[in-house]
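These are the structures in question, set out in turn.
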Structure 1
């Protein structure tokens, strides 16, 4: 059976320096290749560092990366996976306070909200616009975006390394 490949980017927005070797080991276990990330200071969080890694791999690598990093205290990260034949793209966002958020994305990286999720939002709102707004805000991951935006902005101009999956 042919393996369908895709690509994406892992953004480690903030991590304590003591966690860096463990993060690299977790990433390496997913992509089957040693990773030596370029850790730089994170201006939005003194005493924290950040790194970016562009990757290529089989479908589902984005989910595997997000799962490998999930649940570590003080770690903020995002993983993107581009759409590939037969599979939607995805974005996973994680913050220490909010946990993990996942959304499907289109070819341009926009979050795609499913018909069922929209239907749930207006049915659970039962005529209350603020309840519908709240549910749609959850579906779009707005709380994660608000928390991560200062870390994204602090990363402008940072280098991105490409890592190709081996095997």
Structure 2
């Protein structure tokens, strides 16, 4: 049986959309979207020394403009605070606030519940295979992006 690759891509997109919608519903209680919650948790994980917007951008792959807007909303909701970097006045360092830290247990629990639902019925071997295949797909896309960048620079 041959697998329809277009259907695979469509189903992956549907999984992402449904996961995002489910996360948004769960996070609405805290006035957050799913991506805001993930970014907030990342900032909280690095709150001991702080983290820059550039570092978050590199980790998640969203544009700097999107990341800036997202962090701005987290600041407006008092989940994140910003301090200037001692070594570079242009650079800002992000830290979780007390409100952000208080939300952590809720966020961790909600994400754990979503993961449990998403992977329900998967064996450890199936999860390991899924992990390996997703990493392979990401590597393939990374190679495609690098090759495209090389072609553009030659033009």
Structure 3
């Protein structure tokens, strides 16, 4: 079966930046709904017509991947609004209660990027924002989507999804 809109594709991949540094490798196949919210548009477009065993190499500019880096999504918040046990890399859906940034979008996942004695830096950008990517995909399997999968518009795998 070849990849068409509204099917399920199982993929493995190697993701690198443009300097060739490996950012992620997926060796066990993960299923994504084509035509839903699981994959970036450029990835779906490139996969159309491919079959199991095919390899697809893509170069994605930031605007086709996770967007440009937006400095307006970086916030400095008081340390005392966070739990005592806090590490860089921890994420929050929206700002924590008591945050001072009233204009911060509430529907963003913020990552703790730096911790100081009095402040914590929160970054609402996707970790790959502003980075051009090289993606080597391998189509492991293709099947028709079930009615439930099609109605949900996702299989819950949001690696290549924004928002």
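Work out relative contact order in percent (Cα under 8 Å, 6 or more apart) for each of structures 1, 2, 3, then name the structure with the largest result. Max of relative contact order in percent (Cα under 8 Å, 6 or more apart): 3. If helix-only ellipticity at 222 nm (-39500 (n - 2.57) for each DSSP H run of 4 or more, over all residues; to 500) comes out at -2000 when worked out from the coordinates, which of 1, 2, 3 was used? This value belongs to structure 3. Computing volume of the Cα convex hull per residue in Å³, for residues 29-76 alone across structures 1, 2, 3 gives 74 for structure 2. Computing mean count of other Cβ atoms within 10 Å over residues 61-68 gives 20.4 for which of 1, 2, 3? That value comes from structure 1.
Supply the structure label, taken from 1, 2, 3, corresponding to P(r) over Cα pairs in 5 Å bins from 0, in percent, for residues 85-132 alone with the calculated value 4, 16, 12, 12, 11, 11, 12, 11, 6, 3, 0. For P(r) over Cα pairs in 5 Å bins from 0, in percent, for residues 85-132 alone, the value 4, 16, 12, 12, 11, 11, 12, 11, 6, 3, 0 is produced by structure 2. Comparing volume of the Cα convex hull per residue in Å³ across structures 1, 2, 3, the highest value is found for 2.
Read-outs throughout are calculated quantities, based only on the coordinates presented, and are distinct from any laboratory measurement. Keep in mind it's a predicted model, so treat the numbers as computed, not measured. Cβ atoms are built from the backbone, for glycine too; each structure is taken alone.
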